[in-house]
Structure I
Amino acid sequence: MTARWLPKARGDDLALVSRVRAGITSGDVPLDLLSELGVERDNDLWMRGHDATIGGKKGGAPLGRRYFLWNSELDKNVYDGGYLRVQLGPFLDLGAVADPSGLFGSEKWLVDTGVQAKVRVLGSLSLVLSYGRDLRNGRGLFFATSAR
């Protein structure tokens with residue numbers, strides 16, 4: 001479920017976007033199909049302060065059969081020209097992942113916060129740059145990706 005709130009009466013100069021997702025997988029599941037909460041190129045369950053890779057290989061983020069993820073971000077337009085739009089703002093990610101086997105999962109709730117910049121060119125292609133910090137262990141993570 002995704003909600004978008006524009007607090008000003010007119011325009012989209014400021015926008016609060018919040019997304020809640022949850023999932024359960026049952027039965028025998030291969031390791032690569034478990035839910036993973038972390039930033040990685042082929043995963044969309046982003047905890048933006050958790051790196052999902054170790055040395056470029058998967059396995060750095062919590063895995064499990066059940067997950068809950070809440071991503072929230074505030075986007076402020078800092079430049080809006082005809083062909084280029086730049087948005088900056090903070091974000092907050094909360095999540096938990098569990099597995100009935102007890103071998104995987106997060107022992108506690110995961111909390112990440114940080115800032116991100118979105119650069120949109122020609123109204124379609126965006127470059128998203130983020131710096132997230134895992135509030136439990138204090139590690140930070142820079143990440144860049146493209147989006148539509």
Structure II
Amino acid sequence: MSLKDRIQDDMKTAMRAKDKQRLGAIRLILAAIKQREVDERIELNDVQILAVLEKMIKQRRESLAQYQSAGRDDLAAQESFEIEMIQTYLPAPLSEADLDDLIAHAIAATGAQAVRDMGKVMALIKEQAQGRADLAIASARVKVHFGG
């Protein structure tokens with residue numbers, strides 16, 4: 001079952017359960033996926049859907065911080081709920097050891113020697129860690145590995 005099918009099945013379940021908050025969050029996810037499909041005139045695969053979900057989480061974390069600083073607990077609670085909902089569709093995050101192993105493997109596979117080869121390393125890591133690791137953290141660790 002594709003990720004999109006799973007999300008659509010969860011929407012049907014939320015409809016039957018009359019869970020309005022959950023249904024609203026799932027509809028937001030499906031709308032974001034559909035928007036990208038229409039914009040690019042393609043059918044998104046699971047990897048592309050994960051990229052959409054990661055972008056949605058990033059946007060909601062930024063909004064959450066703004067709502068909390070403004071004292072809008074009601075809106076902050078909604079953003080937190082949506083983040084939790086979106087995260088249920090992401091794969092399990094990589095542990096620090098797994099991320100380090102992935103970085104070491106990517107460096108070996110690309111034959112990277114210095115920071116100038118970082119683009120090749122990060123491309124491979126992004127492909128393998130999509131939705132399972134924060135790429136900013138991975139990038140920082142790759143720089144440290146090269147002594148940067």
Structure III
Amino acid sequence: MKILFVCSGNTGRSPMAQFVMKKLVADAGLTDKIFVSSAASKPTNGEMLHQGIAAKLGVEKIPYSAHIARTIIKADYAANDLIICMDAGNVEQVKAICGGDPDNKISMLLDKDIPWDKNGFSKTYNDILYGCRSLLEKIG
């Protein structure tokens with residue numbers, strides 16, 4: 001199973017989801033079955049992980065590695081089983097890039113937009129953790 005998380009710039013919410021999900025997958029002993037990555041729904045110039053997001057991951061003891069933002073491409077649709085977006089705008093942008101969603105792979109992590117909560121990123125983290133736990137329960 002290949003999961004691609006997507007947010008607007010691939011420097012905050014989607015890499016946070018990527019690293020949170022990787023930890024949950026590892027804790028569940030499923031690293032050989034579930035592969036996780038992330039991308040942006042808008043053009044990016046290869047920015048690094050947002051330092052506030054990195055700090056929050058550190059506080060929560062979620063391992064993360066060097067991250068360079070990339071933009072989703074049409075080939076990502078075929079290469080992934082699920083494309084999980086952080087907000088409704090991302091869903092529309094991804095569908096436009098991928099030429100629709102004929103296999104029903106594109107969805108949101110939650111039934112609401114995940115916020116960009118610059119005040120310590122607690123709301124962002126809590127929403128992503130909840131969404132990733134629910135997703136893993138559904139597919140694991």
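Values in this text are rule-based calculations from the coordinates and carry no lab data. Note that the structure is a prediction, hence the values are computed from the model and not measured. Cβ atoms are built from the backbone, for glycine too; each structure is taken alone.
One of I, II, III was used to compute Cα extents along the principal axes in Å, for residues 20-75 alone, and the answer was 34, 30, 14. Which one was it? Intermediate values should be presented prior to the final figure.
Values: I: 40, 29, 15; II: 41, 23, 17; III: 34, 30, 14.
Derived from III, not from the others.
If we compute distance in nm of label points 7 Å out along Cα→Cβ at positions 36 and 84 for structures I, II, III, which one ends up with the highest value? Before the final figure, lay out each step's value.
Working: I: 3.4; II: 2.4; III: 0.7.
Comparing I, II, III by distance in nm of label points 7 Å out along Cα→Cβ at positions 36 and 84, the maximum is at I.
Who wins on Kirkwood radius over Cα pairs in Å among I, II, III, i.e. which is largest? Can you show the working numbers first?
On the way: I: 16.3; II: 17.2; III: 14.7.
Checked I, II, III; max of Kirkwood radius over Cα pairs in Å sits with II.
Using distance in nm of label points 7 Å out along Cα→Cβ at positions 12 and 124 as the calculated read-out, with 1.6 as its value, let me know the right label among I, II, III. Let's see the in-between values first.
Values: I: 1.6; II: 4.2; III: 0.5.
Comparing all candidates, it corresponds to I.
Once Rg/Rh (Cα atoms, Kirkwood Rh), for residues 60-115 alone is calculated for all of I, II, III, which comes out largest? Mind showing how you got there, number by number?
On the way: I: 1.24; II: 1.27; III: 1.01.
Greatest value across I, II, III: structure II.
For which of the structures I, II, III does the calculation of helix-only ellipticity at 222 nm (-39500 (n - 2.57) for each DSSP H run of 4 or more, over all residues; to 500) return -25500?
The structure behind it is II.
From I, II, III, which structure was FRET efficiency 1/(1 + (r/R0)^6) of positions 28 and 108 (r between Cβ atoms, R0 = 25 Å, to 0.05) = 0.40 calculated on? Before the final figure, lay out the partial values.
Details: I: 0.40; II: 0.05; III: 0.65.
It was calculated from structure I.
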